[in-house]
1. Given that distance in nm of label points 7 Å out along Cα→Cβ at positions 110 and 206, derived from a single structure, equals 2.2, which label among I, II identifies that structure?
2. Comparing Rg/Rh (Cα atoms, Kirkwood Rh) across structures I, II, which is largest?
3. Which of the displayed structures (I, II) returns the greatest value of relative contact order in percent (Cα under 8 Å, 6 or more apart) on calculation?
4. Comparing FRET efficiency 1/(1 + (r/R0)^6) of positions 38 and 230 (r between Cβ atoms, R0 = 41 Å, to 0.05) across I, II, which is largest?
5. Comparing distance in nm of label points 7 Å out along Cα→Cβ at positions 30 and 190 across I, II, which structure shows the greatest value?
6. Identify the structure, out of I, II, from whose coordinates helix-only ellipticity at 222 nm (-39500 (n - 2.57) for each DSSP H run of 4 or more, over all residues; to 500) was calculated to give -6500.
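Since every read-out is calculated from the coordinates, none of them should be taken as a lab result. These numbers were taken from a predicted model, which means no experiment stands behind them. Cβ atoms are built from the backbone, for glycine too; each structure is taken alone.
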Structure I
């Protein structure tokens, strides 16, 4: 029996174009209807950008207390990085603002550059991010064309492997700590190659011990929440309306 109030954990494969909040909203909406409540706690462990897909952990009820520990797990990504061009957001959210030569880029050179980022590193997060600067979200200022100065953060990259190579595009596998921006890593790889780079595709394939094979699609989760037997609510539960399980 599914116990959303006591706390449940859902593993979802976030689709392209959805925000993390979109996924949470879908789950919350289903549970509000099933539980007959006006409001209900649903959260997620680790934000994914709209242009990223893959493992997203959604928690309900009392399990929201576990968010910090859940999102602290090591994460694995497969990232496609275009070489020879940059964008202000370091991904496809914004248009290319500069181009650079790539004729000098070799597989050996890429592998040597990637090796420099393995271990404990300092990374400056993107201006187009949810980082706070003077109490304001950086992306809100960046999208208005304002200069955003963000301090570097210490993080750990455990593994960084080259999966595919061409002088204009690489695909890498990244195993890293919480707080790593793969878009910023793409920027830094481009600079290390004496060129430019930006992220064109990103898939999170693992969070902690949870792999993509353990995840359901958004539609599968919605169908599950529509049909699963829910643990009944106490009669005096706050905000309870007419429950229809």
Structure II
């Protein structure tokens, strides 16, 4: 909920900035170059930071890992075992292919947005002589705000709504699961918002939960899925949905 509010406030803030830039260009045209440089820098930083923040898994701290590792280790899955099982999981490959395409389209959408600004302000708008400052201000606001609104709308179309993390090697304790190489800790008992699924044919257990506007999935591959299911049921207090 908090991340949603932050996202909305960010978009409102950017639109307010775009209106301010339009006002500056109309009434203080001598700052034209400075305005455009400021605009490009701010938009690029906001897009980069928001996407990077959105794709982070929930915050996990070393102190939690230490707390979990003080418990009794039940079993361990190394990276080699995970890699061998991944090679046979063609369903996951297909999922990653679709997600990669969506992520590429989401990243590429910023290119036509920047092209729009160049074409609109340097090729289209100069062809019209607008003497009325109020009309000129409206034209500039349209030029700045409309493509950004279209960009925000495109995010809902191309945004990857599911973030998948494959634990490349992990240790299972009676207090939780730790993947040191990826700094991921899943503490027991699992919170109620986790959905746990067993894919016995794929040798995989999926733990998924909502995080902001995304669904975060942790995939745990193991040859001994019954053992992991038993641990998740007994120590994780989870209801495991079997395929």
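1. Working: I: 2.2; II: 3.0.
The value was obtained from structure I.
2. When Rg/Rh (Cα atoms, Kirkwood Rh) is calculated for I, II, structure II comes out on top.
3. Working: I: 31; II: 25.
Largest value of relative contact order in percent (Cα under 8 Å, 6 or more apart): I.
4. When FRET efficiency 1/(1 + (r/R0)^6) of positions 38 and 230 (r between Cβ atoms, R0 = 41 Å, to 0.05) is computed for each of I, II, structure I gives the biggest number.
5. II
6. I
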